[in-house]
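In what follows, structures are represented as structure tokens.
Quick note: the coordinates plus some simple rules give every number you see, no bench work behind them. Since the structure is predicted, the reported quantities are computational estimates derived from the model, not experimental observations. Cβ atoms are built from the backbone, for glycine too; each structure is taken alone.
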Structure 1
């Protein structure tokens, strides 16, 4: 646990240099320019761009019709104004009926960068940097919203969002993945699926051929439960060049030479041995029946996988999990 805390403090010490790099680099230069800037700011780390995930937004602030900023925090502003009116949403709408106010939202994508810290499969730094652009979204109080949710984030329709400025980079998170996984283990009696996936990587041919961080990143979340204790979530995401995993070209019930061929093609396209197994766990690109057929083939004497890989698959069949 002490080592985990040390990594946490170390990551905090790197944050100012990352924030400065984000402020200096224009988004128009792409992730490559960001990586170069980070290399200059933190020469001891060779961060590599691994993955970009977009298509999300979060609530922003409030601007008037001329673009003047009324608030940076839409939800906080609504909460405060409602509190002044004893929670009366209709009264709030009436009071601002004569003003033209717009909600904003931050539309973005997350860039995942990784830096190898040691020989262990989980011994790497994972840096998350957001590529954001503030957009003017819906007009507040239009359409007589019946709830706070309808007021701050109505679904469907509305005006076409208008950009309020250029896109920009914002530092989100830097963490040592191994330290995170140790913190998770300290909070729960049983290993989570992500722990088992890392152990399987180490035990299989995948771990002997390539680093986990070359092929996967881990989307993490942390929140407090009702007892105010931290709860961690860790979701592995494949970092495939084309975005989508290869197609697994075998029908249910395939075995023997045909199954071997389908597995070999999938692994070759994904770029590492046992990729079919880890995508069965993490991307659902490979159906679960494949694991049983592989072990049945091995028991029948058709051993096209190394014994260590057969043992990993056999262990999963005895105690299945998904990540």
Structure 2
């Protein structure tokens, strides 16, 4: 048995409706009882004191010790209600590449999974060979599920065609203008929307809309080395969209520069792009140059997708939560406007 990790401190939304709900005795008792029943179905039981590891208004994660190892429970904000069903589907299609749930409850947005050890470390992220393994695994996962998921099965997942990205930014800017939100930023957002229109106009239809994981972050990748070699195992799909899959890669590359605090060298970046696109080329039997052009065009969509995912949460947030986390959508919109200077 391993002890759960220490709980992370609550954030500025701690007094909002969701964190208060998820830290209440009533909710805790209900979650613990469900986990105990689901574990019993596998001949297992809770063997120590559970810990609510993290509670934010978008989700709560609770950790339970068992003799066989830790298990993790998650409930999402209703804006990301599709995640348990999506994880179950991905686990059927690619059981060695993602977490495999012990149990799901789609109605209550509950997900229970085994622990898979440590996630990628800063040393892993700084290592080019490890980065190549990750982007290769990401491309293989995406190609494995391509065309095999049904969007209608995942209630609340947003579909965003790349050519509609500019209109999505305009809609957000118009909505926020009514709230007297930073008028100069909204003007820059309108110009950025025009740039997005131009950049996405040339995209080919070689890669269809499909699952865009939208959160390929090192802390969301288990570093499975049980066979002696690294096999990434992806988790945390609550931010996913139905959109251009290539944007997932750009999100990971952004995380690499964030974690290493340095831009990727041109040779390293080229190697990562080539590694990723080789999998897609072989799967689709597609023109490599077309794929590379499309990959370049989709880079501008990364923060549009992040903002779109965040926007799903807003109808379910109370005023305190909106104020406490206002800098997040503000930062996404600011990042989108940066393309006007490129």
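Points worth noting:
- Identity of the structure behind -14500 (criterion: helix-only ellipticity at 222 nm (-39500 (n - 2.57) for each DSSP H run of 4 or more, over all residues; to 500), calculated), options 1, 2: 2
- Calculated for structures 1, 2, distance in nm of label points 7 Å out along Cα→Cβ at positions 76 and 300 is largest in 1.
- Which of 1, 2 leads on Cα Rg over 2.2 N^0.38 Å, for residues 36-107 alone, largest value: 1
- Structure with the greatest value (metric distance in nm of label points 7 Å out along Cα→Cβ at positions 20 and 228, set 1, 2): 2
- Answer label among 1, 2 for the case where log10 I(q)/I(0) by the Debye sum over Cα atoms at q = 0.24, 0.25, 0.27 Å⁻¹, for residues 100-163 alone, calculated from the coordinates, equals -1.10, -1.10, -1.11: 2
- Computed 151 for volume of the Cα convex hull per residue in Å³, for residues 220-259 alone - originating structure among 1, 2: 1
- Ranked by percent of Cα pairs over 33 Å apart, structures 1, 2 are topped by 1, which has the highest value.
- Given 15 for relative contact order in percent (Cα under 8 Å, 6 or more apart), calculated: source structure among 1, 2: 1
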